[in-house]
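Nothing in this text is a laboratory measurement; each read-out follows from the coordinates by a stated rule. Predicted model, so just to flag it, every value in this text is computed and none were measured. Cβ atoms are built from the backbone, for glycine too; each structure is taken alone.
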Structure I
Amino acid sequence: MTDVHDVIIIGGGPAGYTAALYTARANLHPLVIEGFNYGGQLMITSDVENYPGYPEGVLGPKMMDDFRAQAERFGAKFVRDDVTRVDFSEAPFRVYIGSDEYRTDAVIVATGASARQLGLESEQRLQGRGVSYCATCDAAFFPQKTVVVVGGGDSAMEEATFLARFANKVIVVHRRDEFRASPIMVDRARENEKIEFVLNAVVDEVQGADAGHVTGVRLRDTVTGEETDVAADGIFVAIGHDPNTELFLDWLDHDDQGYLVTEPGSTRTNIPGVFASGDVQDHIYRQAVTAAGSGTMAALDAQRYLEELRHHPSVVAAPA
């Protein structure tokens, strides 16, 4: 492809679609390569009640459709395919889908992160029907209920403690008898009378497919092999997230977990003209609203960069 785009946005979730909206309204004619798994983690979320502007709540996929449609209204173009390779060695940058090459003066990386899953078929069937990966997002749906939290790290302890504000009982299931979590986080969870622990156990099945919602879990003791059914209204999988950054690790600075590193107070990466927004660079908040805000920042940063590029081409520098 011979045309050089003003900006290409890689990823179609809250960050990518918001960046598309802002860059489209700035007449930057964004091309959004949204991926086959567009919408990100919102696509496995049922009701979203904590995003401003939806007073009655909204289904996660419906909200992503709304985001996309609003960006499209202002001229954003979309390709529903996955980027297979990038070349940030010089400007214009090159983005590839198979053998198809797209060139662009600026790139916004908004590929998000993926929650690690248990890998169970029963888990997938009940996603958004009692299976969740975010207590902050979904705890309010379980008032006076019994929920299971799977994990043994700080995230799991934090999720359990937060859920205890709403649920009647929180059962933390961990595959070992020692925790990766910091002692202070474990102590805080143990001190909460609503939180119970089942150690040396794994979830073999999420129950409730026939009912259409989670009704319990089947646990297997990792020492004895004994199986036990535990009644529960929900299960929160808190075993970590993985940023979707494999394509960019050879080009962009990242931390030891693979999250892209941006300059403080901006979305700029180590390569001028390449920006990162949303969960791809945020391993703390991981909310749709913070991802959308980050997408706004990336769009404004890209707009300013392109304005500077038009007036002062020497702003383009070699990768750091």
Structure II
Amino acid sequence: MVNFRFVPDRTTIPFLRYEHLGYVVSALLILVSLVLLPTKGLNLGIDFRGGILVEVRMPGAAADLGAMRATLGGLGLGEVALQEFGEPTDVLIRIERQTGDEEAQLAAVDTVKATLAQEFGEDISYRRVEFVGPKVSQELFWAGAQAVIYALIAILAYIWFRFEWQFGVGAIVALIHDVIATLGIFSLLGLEFNLSTVAALLAIVGYSLNDTVVIYDRVRENLRRYKSMVLRDLLDRSLNETLARTVMTSLTTLVALTALFVFGGPVIRGFTFAMIWGVLVGTYSTIFVATPLLLHLNLRQESVAPATQTP
């Protein structure tokens, strides 16, 4: 039986030879993102712009989200988002905030109710109708931003505690790189940015951190094992030794995310796109940002506790 491997044993790719190219690519990503965010901005979803929430229970065994989305999307009410909420018959409808006062919002709700009754019958139960104003949506936006910031701070503390300070700085720079690059691609493509995207950002931070910790752990082991090895060669060796794991983890994750992106429908498309981009940029930043930075942070073999044996 043939033992197939994506990454052959004893791979010796000189990753650190391309560190300056990696820095240039990362600098361009960050620069473009920082220009786009204040100029073009993010396409904020209903969660952050405010709008109308209507929770309904549809008749029958399950709600037909596709038919409901097609029906409500043609009413001229702006953005309308639907998702299953609890039971298969329960649907949460989000409608873009209408221009005008409370009467304009109530009129939109009446239009939705009349259209649903006409298309799906009168046996529809309306369990909740809420209006999300600009103040609440602004609070949601800042709460999401704070969640990402607090996660980065907690990660910095964890890495600093587990490794030397150089590893903590390298990891947090790579994570900030991933977050800014993800915000930039959402701004560039005009994709909707909502609470599920914030959840994707937190997932990206966790994924990228996990990849970085695996490589950093191997770097620390090799620092103890090869005390006379040049640091650049040691980092290359560590990256190659963990490359098979990095490639397989990224590929299997991308396969699952691609299936969700293609077949999961529009409700989770923004989330899955953010995750796909996050896996790609997170893997890149771990190899070409987090690891090469150790060269410039004065990391020394003497800063790592000595091992009991050396070859």
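If semi-axes √(5λ) of the Cα gyration tensor in Å, for residues 150-197 alone computes to 28, 12, 5, which of I, II did it come from? Of the options listed, only II reproduces it. Of the structures labelled I, II, which one yields 50 when percent of Cα pairs over 23 Å apart, for residues 62-173 alone is computed from its coordinates? Source structure for this number: II. Structures I, II were shown, and FRET efficiency 1/(1 + (r/R0)^6) of positions 22 and 86 (r between Cβ atoms, R0 = 35 Å, to 0.05) at 0.95 was computed from I.
Calculated for structures I, II, relative contact order in percent (Cα under 8 Å, 6 or more apart) is largest in II. Matching task: 22.3 is the computed value of Kirkwood radius over Cα pairs in Å. Pick the structure from I, II. Of the structures listed, the value fits II. When helix-only ellipticity at 222 nm (-39500 (n - 2.57) for each DSSP H run of 4 or more, over all residues; to 500) is computed across structures I, II, the figure -20500 traces back to II.
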